[in-house]
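As structure tokens, here come the structures.
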Structure P
Amino acid sequence: MRNAPCFVRELAYVCETQEGKIVGACYCTETRIRDEGYDHIALCVGPIGVLPEYQRRGIGLKLLSITLARAKSLGYSCAVLYGNPDYYHKSGFTDAARFGIHNQDGSDMSEFMCCPLDPAKMATVKGRYQEDPVFNLDEEELKDFERIFPSKEKHSFPGQIFG
């Protein structure tokens, strides 16, 4: 993802301990909201994550807050993401459908959210979110990649969309 043209380097953040251990990170890509052939430029937030042993300390919310403030200063109209509404509503995100922004196939789900960054620009943004091809995973490549890691038991945690 970091090598894709959509990657926004100015919005790539990590959180480190005083010893230099990376415990959290937030990355963003530039995306489009397509409305009848016109593309509005927007920001897609994610992946964002914090190591489990460092969660519930405000690290994720701080990373998100810094990212959104910087994105606003860079002129983005809005930020979109997929995530747990109970978590992201605390940071100003709400259902994207409320703004007339829908999934690429036109559907809506509460986990697809939007945070307005510039109300004036946001007034004209509506349409369908266009996911960048960087997020299209080849299942076989993914399986090959996962084979280089030790086998682990799969767990689902609160805040995850899919288990």
Structure Q
Amino acid sequence: MNYSTALVQLPLVREPGTSKITSPADAYRICADIANLAQESFHVLSLNARNTLINRHMITLGLVDSSMVAPRECFRPAIQDGAATIIMVHNHPSGDPTASAEDIKITRQLIEAGNILGIKVVDHVIIGRVQPAVPGEPQRQPFLSIREAGLCAFK
């Protein structure tokens, strides 16, 4: 048999991040790289009490139109990071960032779980793609903030 040894180094001190997230556009900027994926990818941004990014975690990589998400997987990395708040981000491979009924349902469940754990869910941002401008209409953003759209009650 062939056995391999992995050397793991853990930092004693975590250096503070430099990315401050104060808007859905900031979350979009950090996760814009998932806009063109052919599969849904669900990410959690863990933030400290000053809304500075601690880390970005991919929670699941799903199918073309769905991604299985459970509270334990979403909050595990946030707890390990010592996060005060999280922002959830996922993409829609279709390019349309409109929230589905399932998106709203899982957002509500994760807000409740966060309340129990003491980790506030700040927003859930759905990333699509830049759509061509329609004459006479304002340019649509390539993302949707469930908070700003008023689709869930964030506490």
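What follows draws every value from the coordinates through simple rules; no lab data is involved. The structure displayed is predicted, hence computed values, not measured ones. Cβ atoms are built from the backbone, for glycine too; each structure is taken alone.
Upon calculation of Rg and Dmax of the Cα atoms in Å from the atomic coordinates, which of the structures P, Q produces 16.4, 51? Checking each candidate, the match is P. A value of 11.7 for Kirkwood radius over Cα pairs in Å, for residues 71-110 alone, calculated from one of P, Q, originates in structure Q. The greatest value of distance in nm of label points 7 Å out along Cα→Cβ at positions 39 and 119 among structures P, Q is that of P. Which one of P, Q has helix-only ellipticity at 222 nm (-39500 (n - 2.57) for each DSSP H run of 4 or more, over all residues; to 500), as calculated from the coordinates, equal to -7500? For helix-only ellipticity at 222 nm (-39500 (n - 2.57) for each DSSP H run of 4 or more, over all residues; to 500), the value -7500 is produced by structure Q.
Hey, Cα extents along the principal axes in Å, for residues 63-134 alone derived from one of P, Q reads 30, 27, 27; which structure? Derived from the structure labelled P.
When FRET efficiency 1/(1 + (r/R0)^6) of positions 23 and 143 (r between Cβ atoms, R0 = 30 Å, to 0.05) is calculated for each of P, Q, the greatest value falls to Q.
Looking across P, Q, the calculation of mean count of other Cβ atoms within 10 Å over residues 103-110 that yields 18.1 traces back to Q.
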